[in-house]
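Heads up, there are several structures right after this.
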Structure 1
């Protein structure tokens, strides 16, 4: 299940990296890897031992956190809620 992360600005391939770095700082995420393609970004991040993908898809104009395993689904949901409340 994907829960979108809110953004005050329009996200694009070009604007995502700065926005994602601000999100990572605010949520205390450690960025481990960054991958980008023609229409997406996918960053591997760590939060207190939980590994997640921070994803952006250009065609859906949407960013979200995706757990790498079922045990971390609650972490992804909690972090998304924290970000979306601000």
Structure 2
């Protein structure tokens, strides 16, 4: 499983309505929240609205995107850890 900075960037700028980044069968995908029920076994990584609440409406650097991706990947691998504190 690899969540990348490009996945985070895609989540932020996709035209998919109410987008959510999911992990399914080892691959990441952006899906509309309304379509999530049709994806049994998908692990919700993050929604765009949650990401924007944490980082605000601003352009993120490649380094920040990569750091967010790394933090989310670690949270998926160890769900008992505290919620991520993303770069501000």
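Values in this text are rule-based calculations from the coordinates and carry no lab data. This structure is a prediction, so every number in the text was calculated from the model and none was measured. Cβ atoms are built from the backbone, for glycine too; each structure is taken alone.
So the values come out like this:
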item: Label whose coordinates, when distance in nm of label points 7 Å out along Cα→Cβ at positions 22 and 62 is calculated, return 3.1 (choices 1, 2); result: 2
item: For 2.1 (distance in nm of label points 7 Å out along Cα→Cβ at positions 6 and 78, calculated) the corresponding structure among 1, 2; result: 1
item: Origin of the value -11500, where helix-only ellipticity at 222 nm (-39500 (n - 2.57) for each DSSP H run of 4 or more, over all residues; to 500) was derived from one of 1, 2; result: 2
item: Kirkwood radius over Cα pairs in Å from the coordinates reads 13.1; which among 1, 2; result: 2
